[in-house]
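The data blocks that follow each hold one structure.
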Structure 1
Amino acid sequence: MTDSFALPETNWPTLEPGWVWLCGAGPGDPGLLTLHALNALRQADAVVYDALVQEGILEWAPQAEHIYAGKRGGKPSAKQRDISLHLVELAKNGKRVLRLKGGDPFVFGRGGEEAQTLVQHGIPVRIIPGISAGIGGLAYAGIPVTHRDVNQSVTFVTGHDQSGETPQSLDWKSISKGSQVLVIYMGMKHISQIQSELINAGRPLSEPVAVVTNATTPLQSVIETTLGSVVADIEKSKAEPPAIICIGRSVLMRQVLDWQALANGIEPRNLDPLGRGRPAEAS
């Protein structure tokens, strides 16, 4: 760790032997780590990390053993129970354990399951939230999940359940009618079924959709499309997960808020994408 990453002098919590800190690493960009996450990396004896944790983040814990525990849909992965029990074993061996998960561990990250197992085995736990991809990833794409001219509600949905299939417990009609903007995690595998469910529930074919892959990383790409065309456009682009899918009119704001394009000197495509005139000055 270089001096440029020295933490300010204050009473930072100490990662004690036998403890597990369950920590969100954010959506990808190492700069989106919290200071508590950085503090944990500096102290850990073992870092158990997921597939979506960037390698550069692990360089901030050179003193620790790095243990890969990635789970990716459709690929050979460790079983969740085995990961949880490994955390228990490490802690019982007196290790200072950092469980590092992409995004936020309590937002579709199975962090609740892991924390529950640890508590059941008498392992002390600290929870460190992280920036979820459904918020931070869309922000890097220039898409606000809320905008007062567009939506007063947003719903976060997972694209698959424990079996890897589209969740059968979801009431798509209620979700469709009850929320102006939908943010779908891990939805690419079942995007065709999700598209059908939403169209059958009354969402218009013309509704804006954005598919953000590898959000906040140098590999980030964004597909701007519509609900009626999203399946064909994903296939055409050959996009691969990880991806966040945003459905709703807030997607249109990317036309003016694509800040990474602006930083490269590219002019906004539309200063008034919602067609409501220039916004009033903040009161």
Structure 2
Amino acid sequence: MNYSRILALVLVPMFFVYQVSSVAAHEFWFEPLSYKVQVGDKVQAHLKNGQNFKGTTYSYVNEIFVRFDIATPNGVEPVIVRRGDRPALNVEAKAEGLHVPIYGSTMQWVRYNKLEKFESFVRSVKLDWVLEAHKERGYPSEKVLETYYRYAKSLIAVGSGKGKDRFYDLPIEFVALTNPYVDNTKDGVRVQLFLEGKPFVGADVQIFHYVAGSEDAVMDRTTTDAQGMAIISVFEGGSFLINAVDIRDPRPEGVKKGAHWETIWATLTYELPAG
């Protein structure tokens, strides 16, 4: 009998309940065990929630997954996974080329007991207009309820890693216009950010760059242009996490819960070789 799996099935729902009610303004991303593998190897990645490229690892829990696919040279396929699996992504690489895991979450929520904490989050993602709107609408100064949804992608090279990323119909989504495994990245990695299928203009993009052996990731930021595009400077080799957030009125399921605001989050991870 697999006691470790039984234990995971017992503990995962408890972990899920805690996370839904307590996790606030943090990134959510794919963290591959290796960004480069060979045909026949496993394409594996954890789903993580945290800050500055440090965080908690999620097992597969169907309550927080509304979409879990992987795009390969053979097309887009659902990831076959069992409850409690860790890493959540664990599939065989059957074809050479770029592989892109795709994640979309169910609705989750966080309650800010004090307005100051909500204000701090809003300012951290440079969406200060929300603060004035919050006052104008007569929303409360305590127990502010926010619903949120996470959307994550990653770029993983199988063999050469040749191929192109594209738009996969997420409500908010980064598309890599540069393939970091085959294209020239001297002038940076170009990405385009979409919001409901249209270029997200003037969005704040947070960039986290981590070099193996370093204590912490280095953070930078940029802003998307009139086409929703941004250039992620190379700095040096290492792992990159880019993140963007939009705040808006909650959708009906959030209104039903009593939410004042809704956030949707996009992340993309990839790696550049050292040197």
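Comparing distance in nm of label points 7 Å out along Cα→Cβ at positions 86 and 198 across 1, 2, which structure shows the greatest value?
Details: 1: 3.5; 2: 4.2.
Going through 1, 2 one by one, distance in nm of label points 7 Å out along Cα→Cβ at positions 86 and 198 peaks for structure 2.
Can you spot which of 1, 2 the value 3.0 was calculated from, given it is distance in nm of label points 7 Å out along Cα→Cβ at positions 38 and 110?
The structure behind it is 1.
Please compute Rg/Rh (Cα atoms, Kirkwood Rh) for structures 1, 2 and give me the label with the greatest value.
Numbers: 1: 1.00; 2: 0.97.
Largest value of Rg/Rh (Cα atoms, Kirkwood Rh): 1.
For distance in nm of label points 7 Å out along Cα→Cβ at positions 214 and 238, which structure out of 1, 2 has the highest calculated value?
If we compare distance in nm of label points 7 Å out along Cα→Cβ at positions 214 and 238 over 1, 2, the biggest value is for 1.
A short reminder: the numbers here are calculations on the coordinates, not readings from a lab. Computed from a predicted structure; not experimentally measured. Cβ atoms are built from the backbone, for glycine too; each structure is taken alone.
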